[in-house]
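Given below, in the form of structure tokens, are the structures.
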Structure I
Amino acid sequence: MGVSQSFAHEEVVVRRGSRSGLPLVVAVHSRALGPAVGGCRLRRYDTWQDGLADALRLSEAMTYKAAVAGLDFGGGKAVIALGKDTELTADVREAALEDLGQVIASLEGSYRTGPDIGTGPDDMVVLKRFSPYAYCAPEEHGGTGDSGGPTAVGVLAALHAGARHVFGDSSCAGRTVVISGFGSVGGGIAEGLAAEGARVVVSDVDPSRREAALANGYGWVEPDQALSAPADIFVPAAVGGVFSEETVPRLAAPLVVGPANNQLTVNSVADALAAHGVVWIPDYVASAGGIVYALSRESESHSHEAARKRVEGIGDTVSHILDLARSTGVTPHRAAQQIAEARLASAAPQVQGP
């Protein structure tokens with residue numbers, strides 16, 4: 001789902017924040033199924049155009065994520081682009097969020113956001129000063145808090161469905177799982193797998209996390225060795241761009257499922273993974289737990305139990321994708337796209353003939 005040469009997005013707002021002076025982007029890829037949803041990313045870019053490219057690519061991925069998950073929402077993304085030398089003080093951060101809040105309010109509910117790289121629940125409180133459509137604020141502010149827990153639950157559901165397909169048994173007991181990225185989501189996945197008897201090995205670019213990993217009884221592998229470490233399952237839980245034509249041959253695990261966004265450098269890498277004998281669960285499917293939970297609770301007023309059940313339903317979605325891929329001879333990536341495209345096509349306005 002790379003950004004095409006033609007302009008496929010419904011709406012893109014690019015603005016210089018009046019308070020912060022920082023470039024702001026809100027990209028809406030599709031509202032065919034409902035209001036666009038997508039996180040608010042605050043990070044450094046070499047140029048503001050790189051931030052724009054990120055927003056365009058990620059908003060398209062959100063369209064597919066929502067469609068495959070069965071949500072009645074479209075795809076969007078917000079980016080606050082910090083320059084290489086921008087000093088992110090508390091004042092600059094608040095000013096930038098207020099600028100973005102004003103943009104989101106101007107869209108009148110047709111774009112809704114939540115935390116992403118560089119932002120968290122407390123930042124959503126600032127956005128909610130301008131618009132009610134900022135999800136995952138702390139519970140005392142009416143939100144559902146950190147989405148890391150539900151995201152991990154969704155990944156585990158996807159992982160078990162993938163294991164059933166690849167190994168004939170959904171249980172991970174006795175299997176070796178390498179998790180690349182030991183943050184809040186990676187940590188939740190590790191905890192769940194260890195509880196069922198998996199041998200968990202973790203990796204992170206932050207060497208200080210090694211001590212915590214070992215204290216929890218996990219193995220440790222250096223980041224540059226994680227792909228090639230012997231494993232049954234590899235879980236990308238950090239940055240995107242993990243898999244390319246060059247890195248795929250290094251991959252040792254026959255099953256890959258994880259929450260990192262944009263894991264493929266280009267779509268054709270999905271074919272390279274399949275040719276290498278790897279079953280890759282599309283990232284936009286496996287990582288949907290956070291947004292499914294937040295929207296279920298905050299937009300549709302479901303209970304915690306009902307929302308969690310919907311998140312666990314990601315496992316059924318993965319099983320459907322893998323069955324379709326097997327029966328039609330396509331990759332899971334293409335099967336997921338077909339499911340999403342069918343939903344989007346059914347929602348598109350029909351052009352009347354003469």
Structure II
Amino acid sequence: MEKVASSIEQALIEIQGVSKSFGNVKVLNNISLSINKGEFFSLLGPSGCGKTTLLRIIAGFEKPDSGRIIIDGVDYTDAPPYRRPVNMVFQNYALFPHLNVFENVAFGLKYQNLSKFEIKKKVLEALELVQLSGFENRKPSELSGGQKQRVALARALVLKPKVLLLDEPLNALDPKLRKEMQIELKKLQHNIGITFIFVTHDQEEALSISDRIAVINNGQIEQVGTGYEIFERPRTEFVANFMGARNLFNAILHRLGKHIFEVELPNLVKFRISMNDEKIKPIPDEFKFVVRPEKIFIRKTPLKNSSFVSVPATVESKLYYGASTSWILRANGFLIFVEEQNRDVKFRQDFYPGEKVYAVWEKRNIVFLETR
């Protein structure tokens with residue numbers, strides 16, 4: 001292992017051009033990422049996209065076909081797992097069933113040439129950190145799912161790694177406990193200041209706990225950004241769809257001035273919009289944009305306001321979820337999805353299948369997608 005110059009001043013981890021194949025299947029394709037010290041960073045994507053393979057490469061359990069893994073300025077690409085300043089929490093927690101909680105947490109410390117007093121002190125501190133003081137003598141079979149997850153965390157944290165890797169550790173928990181553990185995990189990471197790299201396929205989970213997110217699709221990074229950027233400003237069609245921005249519009253662009261354009265939704269509506277050319281490079285005649293379902297509302301008449309777009313449509317169906325209602329509209333052969341919060345049942349408007357309406361949204365909520 002050798003010390004290498006960091007290309008990014010604050011980066012604790014640099015993943016440089018990492019590729020990995022299993023047989024003829026390319027799982028990772030030239031992945032490059034920088035993750036900062038003390039950051040809660042999530043790898044988000046559907047099953048099979050390569051996120052767990054990338055985590056295992058960082059941990060040293062898999063070797064990349066090409067590329068480098070730099071941690072705190074040191075090249076660990078060829079280093080075995082036990083030589084890396086990282087620890088990993090697995091999906092199934094991997095607790096030893098024949099050992100009690102204390103022995104599970106102390107397992108890795110036995111190889112660090114520490115006295116029994118030092119081991120006991122570190123284990124008790126770690127258990128206090130994850131709120132399991134008093135559970136030292138219990139076996140894994142005597143613990144709940146959430147308690148097992150905390151033991152796995154304590155066992156990883158007791159070794160004081162620079163980076164904690166978490167491979168979908170909340171998957172086995174029921175929805176209520178999972179949400180509680182998300183809060184606890186974020187609070188724990190904030191308190192100890194260790195860099196967390198968290199793998200999940202759950203969009204809401206990634207949004208709620210992450211400082212930044214990398215969305216991965218078919219072994220490639222689609223977008224890296226904060227939860228707000230990923231959710232509100234997707235750059236690609238995949239990210240938009242994956243994050244629930246289901247309204248994808250194919251439009252034609254006409255330049256009217258330096259920064260003024262006419263957007264045409266064929267056989268539906270034309271409207272003007274002001275934008276910087278840099279949003280669409282190069283500017284094509286045809287392009288795609290999305291509008292999130294919760295940014296659209298339904299009216300019986302068009303809204304005569306230049307800041308809004310009104311698209312004629314027909315109500316196709318309605319799904320009532322209690323806190324919200326989902327509407328599906330049809331406009332010239334394609335569907336528009338609308339999500340409405342049920343804030344005031346008494347005064348809310350209702351619409352019926354077959355009714356002629358308008359889907360309305362503010363122009364500022366239009367998100368232009370990159371052309372590829």
Structure III
Amino acid sequence: MHPHSTSLLTISAIHPMIRSMFSENSVFDTLIIGNGLAGSMLAWQLIQHGQKIMVVGDESLPSASRVAAGLFNPVTGKRLVLQPYAETVIPAAVTLYRSLERRFGQCFFHEKPMLRIIKGRHEKETFEKRTVESDYIPYLGTILPTPALVNAPNGLFEQRKTGYLDTNSLLDCLRDYFIAQGFYHPFSFDHADLNVTSEGIEWRGFKAARIIFCEGFMAKENPWFNWLPFQPAKGEILSLKTDVKLPEKIINGGKWILPLQNGHFKTGATYDHNLSTLEPTDAGKAELIAGMQKLLTSPIEYSLLDHRAGVRPNTLDKHPFIGLHPVRPEIGIFNGFGSKGSMLIPFYSAAFADCLSKGLPLPPEADISRIAYG
């Protein structure tokens with residue numbers, strides 16, 4: 001069982017109102033398939049628009065959101081590329097997370113600067129060019145003295161507006177909220193059980209005006225959206241503990257170290273398009289340990305607490321897949337956020353909610369109409 005899942009028996013026992021919602025002819029505005037960060041945030045946004053929604057969450061299925069470290073990093077890659085529309089998506093994310101923190105009385109988003117290790121002359125030259133580009137000024141700091149423990153023979157610089165989302169805590173709060181409101185259906189979804197009519201959709205006695213699929217990498221098996229060019233990539237992450245005093249900032253040098261509290265930290269991540277196994281592997285663990293130790297001037301002793309794997313729902317053009325099916329507008333998709341879900345999903349979930357509730361246009365870079373159907 002998923003380590004963060006709640007058994008179906010427990011859910012039904014604690015929340016008998018769930019069972020009352022399973023009666024035939026339960027009518028909703030939107031049925032949402034998937035309770036990862038994409039599905040949960042879209043559900044929350046639609047509720048704010050006054051929609052009656054139902055989230056279908058099969059917690060026995062793998063969830064990239066539950067595995068991911070929730071890293072928040074606007075400038076990535078060897079070429080230090082700034083996330084498109086960063087000036088819009090980042091404030092939207094921070095605003096929504098702070099709002100949810102107030103609503104649930106917990107801290108979810110942790111702002112934490114990042115130390116980016118310079119790998120060589122070309123990367124240093126790229127950094128120097130970026131620092132004079134106006135778009136990059138808010139996100140790139142100066143070259144800093146190298147902390148004693150960090151292995152950075154070519155130096156390092158600070159990246160700003162970085163941090164991490166405590167995704168599991170946020171998803172737990174949202175799931176509990178949906179359950180309490182009777183908006184949560186904790187069972188599996190079979191595409192073959194869906195009946196699409198001119199008046200909307202029907203599934204297991206539920207009726208809705210539309211259904212939105214937020215299935216992560218499993219969208220490649222969705223019969224209505226398997227034509228979209230996904231490029232899923234498996235990633236493995238380790239959770240560890242050490243008595244060594246690590247820097248407070250995130251260390252990024254290919255692999256990364258995310259310091260948490262009380263000596264706990266995470267390190268990641270592998271990147272593999274081979275999905276022959278979705279489980280953590282010894283090879284992945286070895287790669288991560290070697291990469292983590294390489295970030296440091298000397299090996300540290302550690303305890304391995306957890307080793308997990310997930311599959312990123314990447315897309316060919318690096319932009320999300322959002323919109324309604326070109327032939328069946330009762331069916332939609334909200335997916336394709338790759339490894340940047342914590343940064344992108346708040347903005348795009350708000351945009352899709354505006355589209356579904358008010359008929360506003362979708363951001364063109366994410367609209368699935370950009371992809372030829374068939």
ask   = If helix-only ellipticity at 222 nm (-39500 (n - 2.57) for each DSSP H run of 4 or more, over all residues; to 500) comes out at -8500 when worked out from the coordinates, which of I, II, III was used?
value = III
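Cα Rg over 2.2 N^0.38 Å was computed and gave 1.02; which structure, I, II, III, did it come from? Walk me through the numbers on the way to the answer.
Numbers: I: 0.97; II: 1.20; III: 1.02.
Of the options listed, only III reproduces it.
Please compute FRET efficiency 1/(1 + (r/R0)^6) of positions 38 and 102 (r between Cβ atoms, R0 = 25 Å, to 0.05) for structures I, II, III and give me the label with the greatest value.
Details: I: 0.90; II: 0.30; III: 0.65.
Greatest value across I, II, III: structure I.
Here, each number is a calculation from the coordinates, and none is a lab measurement. Since this is a predicted model, take the numbers as computed values, not measurements. Cβ atoms are built from the backbone, for glycine too; each structure is taken alone.
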